[in-house]
1. Match the computed value 28 of relative contact order in percent (Cα under 8 Å, 6 or more apart) to one of the structures P, Q, and report its label.
2. Taking 15.5 as the value of Kirkwood radius over Cα pairs in Å derived from one of the structures shown (P, Q), identify that structure.
3. Using the calculated result 16.9 for mean count of other Cβ atoms within 10 Å over residues 36-43, pick out the matching structure from P, Q.
4. Of the structures P, Q, report the one carrying the highest value of Kirkwood radius over Cα pairs in Å, for residues 12-59 alone.
5. For which of the structures P, Q does the calculation of helix-only ellipticity at 222 nm (-39500 (n - 2.57) for each DSSP H run of 4 or more, over all residues; to 500) return -20000?
Structure P
């Protein structure tokens with residue numbers, strides 16, 4: 001009986017780790033989607049003429065740090081031309 005309890009513990013631990021990893025990936029994906037939304041809303045507010053072109057480009061960025069950097073750079077942009085250069089459009 002003791003061996004079965006130990007075996008069950010490891011099975012449950014592995015399942016726990018798997019679930020924990022899935023939750024972490026879901027959180028990372030949620031953060032990425034939120035940052036993409038922030039970037040798009042920011043462009044819509046400051047440079048509305050660029051939204052249609054910028055939206056697909058923003059959705060391609062899969063690195064949260066890159067999105068944060070882009071948002072910061074867009075915040076510093078003073079003209080539409082500067083924003084275009086940052087977005088490569």
Structure Q
């Protein structure tokens with residue numbers, strides 16, 4: 001369901017459904033698939049919507065860990081991109 005909201009550009013609706021994802025009792029392959037196909041696209045989309053969206057992306061990143069998922073290299077890349085964007089904005 002989250003993927004559908006992302007494709008429709010409904011980020012708020014997607015974020016509201018994130019707390020329902022819990023890694024407990026999931027196989028590693030399923031966890032990795034959810035990180036790749038749900039968490040990462042959501043974080044990436046949020047970082048592109050400006051300062052508040054990027055702040056929300058950090059919140060979603062924290063939720064990812066709290067709910068038992070492990071970030072992958074792409075997750076970290078999106079957040080580093082966000083951090084560098086903030087540095088560029090604040091240095092202007």
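Please treat every number below as a calculation from the coordinates, not as lab data. In this text, all values refer to a predicted model and were calculated from it rather than measured experimentally. Cβ atoms are built from the backbone, for glycine too; each structure is taken alone.
1. Details: P: 25; Q: 28.
Corresponding structure: Q.
2. On the way: P: 15.5; Q: 13.4.
It traces back to P.
3. Values: P: 16.9; Q: 20.2.
The correct label is P.
4. Details: P: 12.5; Q: 11.4.
Greatest value across P, Q: structure P.
5. Working: P: -29000; Q: -20000.
Source structure for this number: Q.
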